[in-house]
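Visitor: There are structures below to look over.
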Structure I
Amino acid sequence: MDQPYRVTVIEQCQVAPPPNSVPTTSLPLTFFDILWLPFPPMQRLFFYEFPQSTHSFTQAILPTLKHSLSLTLQHFFPFSANLVSPSRTQKPYILYTEGNSVPFTVAEATGDFNHLIANYPRDVRELHPFVPQLPPTRVSSDHTRVIPLMSMQVTVFPNEGICIGITFCHAAADGSAFHHFMKSWASICRTGGDLTCLDRSPPFHDRAVIKDPNSLEHIFLEELGNWGSAWKGKEDKDLMINEIGEKVRATFVLGRDHIEGLKQWVRGQCMNKEDLEPLHISTFVATCALIWVCLIKSQHSGVSNFSDNSKLCYFIFAADCRNRLKFTIPSTYFGNCIAPCLVPLERCELVGETGIFEAVKAIGNKVRQLETEALRGAETWLLDWKEKSETVNLVSVAGSPRLGVYETDFGWGRPKKSEVVHIDVTGAFSLAECRDEDGAIEVGLALSRRNIGDFTAIWEQSLKLF
C-alpha cells in the first residue's frame, strides 16, 4: 500500500518529572504485573479537532503540553522509569532514577484527517505512522535487560487536528491506571498547571497492598522462565507490520436502543428455559456476547456444515479486581489489577439460533463468579492463555466503556476519535463508550477485508432481532 500520509518529524526530545521531584524508587512487580510481561506493548491514539497551523501549535500549545506532562510524570513516575529484569530466575522490577524520562516526538502530517477518524473500513497501516515506538531494550554485560516503559508522539495535521499517540508496556499499568494518567495530564494541561485533580485523586503506588497467599508470583515467573525468550514481547516495528497483513479496521456503533433491545431479547429467551438461574445481563456482557457470536459466524460465513462443530471456542476478557478481592485495593492503585477471564462454549452453541443467549449466559456467569472468586483458577492463567492463544477459536477484548476514553480533554474539547492500535496484532476487538450517544458503545475491529464484510452483514442481520 502506498502510504497516503506523509509524516515529518519536527522535534524529538525527552520529558522527565521536574528535577529532584522524585527520589530513586524501586517498585516490585506483583503477580498481576508479571502476568502481562509476555504481551506486546499497548498502543492508543487520541484524535482531536485543532483548526490551527503547526506554527500556532508549536508556539502556543506545545510548551504547555510538555510542562503539564512533566508535572504529571512526577506523580505517575513509573511511566518514565525502566523495567529491569536481572535474569530469568530473578524477579523483574520497575526502577526510577533521577533523569529517567519519556521519549517525546513532535511531527507534522499531511493527508486526510477525517478519513483517519472515520468508522468505515480503512487499511490498518494508515494509523501506524502516528504510533510511537518504544526505545530498544538494553542488555548489559551481566544479561540484565532494561526495558523503557512508555513513548509518546504528537502529530499535527495543519488546520485540521492533532493526534496524541502513546505506547506503553502492559506490565507497568492496566487500562484503569493508564487512563487515570491520561485524564490527569489532560486536566493539568487544560487548566494551565493546576494540580487539583491529583490532590483529589492521586495515584497509589504501594505494591504491598497486593497479597499473594497462593504464590502466584513464583508460579508465573517459573512459567515465563520455561518459555525462554517468549516474554520479551514484540518490540520490532517491522515484525508488527508484517503480522497485521492486509487487514482493515472499522468501528461499529451499538446504539443505546439496540443495547436495551438486546437485553430484552435475552430476557425473553429466558422465558423459554426451565430451571434457569437469573442472568447477569450488563451492557458489557450483552455487547461482548453479540460480537463473539458475530465473529465466530463470520469466520465460516457461507459454510453450512462444520466437521468440528463441537469444538470449543473461547472468549477472554480482563476484569478489574480493585473492588473484587478479599483485601482492599484503592481505586487509584497504579499498576495492574486485572484478571483474565476465560469463557468456553462449543461452536454449535454459538452459531445456533440461541447463540447470543448462550454467550450472554456463559459470560454473565463468569462475571458473577468474579464477585466472590476473582482469583479462582489463577494458578493456570498464564498456561491457559498461552494454550488458547494458539488456536483460531479465540476472541478477546481490549478496553472497556467504563474507562471514559472520551473524557480526556486537553483544552481542545473531547477526542474526535480514539483507536486501540495493538488490536491489529493481538486480534482482539476494542470497546469504548460512544462519543456521540450516551449509553451507546463503540466497537473497534481489525480483520481482513473479506472478513470485515462478512462480519458487517452478520452484525446488521443480528441487530434486526432487537
Structure II
Amino acid sequence: MQTVRSQRKPSVNDVVSTLPLYRSAPALEVRLEDFELFAMDRLRVLKGISDGLSRGKRPEEMVKLEDELWRANMRHPQPSENMNKDIISHFVLRLVYCRTEDLRKWFLSMETTLFRYRFGKKNAEVQRALMAEFALSYKAVSNSEFESVKDKLVQVARSIGQKDLPTADTIFYKVPFEEVSELVATRRVFIHKGHAYIAANQVVSLVATQFRSHLSKALIWTNRKWTSTIREQENDRLSPIVEALSTSYLGPDYSQPKGFSEISVNDIEELAKSSFPLCMRHLFDKLREDHHLKHGGRMQLGLFLKGVGLKLDDALSFWKAEFSQKVGSERFDKEYAYGIRHNYGREGKRTDYTPYSCQKVISSTPGVGDHHGCPYRHFSEENLRAALSKMGVNSRAMEDVMDKVQNRHYQLACTLTFEAVHGASCDSGINHPNQYFSDSQKILQSKNPSTAA
C-alpha cells in the first residue's frame, strides 16, 4: 500500500487543545487513499461554507451550517484519528490551492472563516492559549481605565445593537487599531490614541487576522516548494491528485438516471424546455439550429443525455438525425458514430464516461465556434439576460442572478435560476447539470405526474 511521508518534524505549536494552527506539517505516514479522501472531506466543508456565504446566510445560520458540515465530513471512524485527519486534510489542500493566486485567495478566505468558527466554539481558557501561541500577550484593561472609557464603550455597543452592554465584569483588551482592521472598518470598536478597545468576545478577529497572515505566507512558500521540488519528485503519485482536487465534483454519481425513468428521442425537446439547465439547453438549441456541435459540445451534451437516461441506440438516432442534415448519413457513420459509442464504453478502452459536473463545465474554455462551457461565465450580459428571459426568469430574480454572475458565483447563479423557474427552493445548491434535471423532474412530477419523464 502506498504511503506519503511528511518531510518536516512536528512542532510543539502544531496543536493547541483541539484546534491546530497548522504551523508545520507533522511527520505522519498517510495512506495514498486517505491523502485524497481526507482532502475531499475537508473540501466539502470549505465549499459548503463558500456556498453559505454566497447565499447571504446570517451569522447565526453560518454557525449552524459550519457545525453541520464539520460533523458530517470531518469525523474519523476512529475518534483518536480526528486530529490527524484535520491536520492532514489541511496540508493536502494547502498543496492543492497554493498553485495560483485565485486558488490561494479562495482557500485563504475559507480556511480563515472555518478557523473563526472553531475558535468561537472554544472556552476562554483555550482562546487565551491560542492568543499566546500567536504572541498576542495583551493584558486586560484595568478597572480604572475601563471606568475612564466606559461611556464610550457603551455608546459603541448600543450603536451596533449589542444587547449586553459593557459592565465592570466585561473583559476588554487594548490593541493597536491596525491589528483589528475588520472591526475598525465596521465601527464595532472604540478607538483612542491609536488603540482599539476590544471585548473578549471580539478577540476572534484579532486571532483570525494572525491566522490569515501566517497561512497567506505559508501558501506562497508552499507554491515555491511545489513548483521547484515536490511536483517533479512526486509526479507519478501526487501530481494527478493535487491537480484534480481543486475542480473535483464531490456529489452523487449521475452516470445513471436518478429518480426518473429512461427517456427516448421523442422526449428530448420537451424536456429541454422544462428541465435542462441553461448550459445544456443552449447546446440543444444550437444543435437544432446548426445541426452540428464541435467536440466539446458533443461531449458535454452527449454525456448529460446519457446521464438522464438516453440509451446508446437512441443516442445514435438522435445525433444522426441532426448531423445528417448537414454532413450526410455516410459521413456521420464514419466520423461521429464512433465517438458516441465511445462515450457509452462500447469502443476504445471501454471506459464508461460520466456526465460533466458544474466544476468541469465552468472550468472549460470554449473557443471560437464552440458552445460548451458555462453560460453564466462565458455569455455577455445581454445574451445571458435574453437566455434567462427565454427560460421564464422574471425581472426581480434576473437581477439576483446577474449579481451572482458579476461576483463569479456561477453555480449559485444557476441555483437562483432553478428556483425562479420552478418556484421552489434548492437549499443544497446546483452542483451538477444532471442534478438540475433530476431535481426539476421531481418537482414537476409532484405538481403534475403526467408531465415528468
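Visitor: For which of I, II does FRET efficiency 1/(1 + (r/R0)^6) of positions 39 and 55 (r between Cβ atoms, R0 = 41 Å, to 0.05), calculated from the coordinates, equal 0.95?
Guide: Traced to structure II.
Visitor: Follow-up. Could you figure out which one of I, II the value 0.85 for FRET efficiency 1/(1 + (r/R0)^6) of positions 135 and 247 (r between Cβ atoms, R0 = 35 Å, to 0.05) was computed from?
Guide: I
Visitor: In terms of distance in nm of label points 7 Å out along Cα→Cβ at positions 23 and 375, which of structures I, II is highest?
Guide: II
Visitor: Say we calculate distance in nm of label points 7 Å out along Cα→Cβ at positions 95 and 383 for every structure; which of I, II gives the highest result?
Guide: Structure II comes out on top.
Visitor: Right, another one. Going by relative contact order in percent (Cα under 8 Å, 6 or more apart), which of structures I, II comes out largest?
Guide: I
Visitor: State the single structure among I, II that was used to calculate helix-only ellipticity at 222 nm (-39500 (n - 2.57) for each DSSP H run of 4 or more, over all residues; to 500), giving -18000.
Guide: Going label by label, the one that fits is II.
Visitor: Among the shown structures I, II, from which was the value 21.6 of Kirkwood radius over Cα pairs in Å, for residues 143-398 alone calculated?
Guide: Only one of I, II returns 21.6 for Kirkwood radius over Cα pairs in Å, for residues 143-398 alone, namely I.
Visitor: Work out distance in nm of label points 7 Å out along Cα→Cβ at positions 175 and 415 for each of structures I, II, then name the structure with the largest result.
Guide: II
Visitor: Taking Cα Rg over 2.2 N^0.38 Å, for residues 47-110 alone as the quantity of interest, name the structure among I, II where it is greatest.
Guide: I
Visitor: Thinking only about mean projected area of the Cα convex hull in nm², which of I, II has the largest value?
Guide: When mean projected area of the Cα convex hull in nm² is computed for each of I, II, structure II gives the biggest number.
Computed from the coordinates by the stated procedures, all read-outs in this text should not be read as laboratory data. Quick caveat, the model's predicted, so the values are computed rather than measured. Cβ atoms are built from the backbone, for glycine too; each structure is taken alone.
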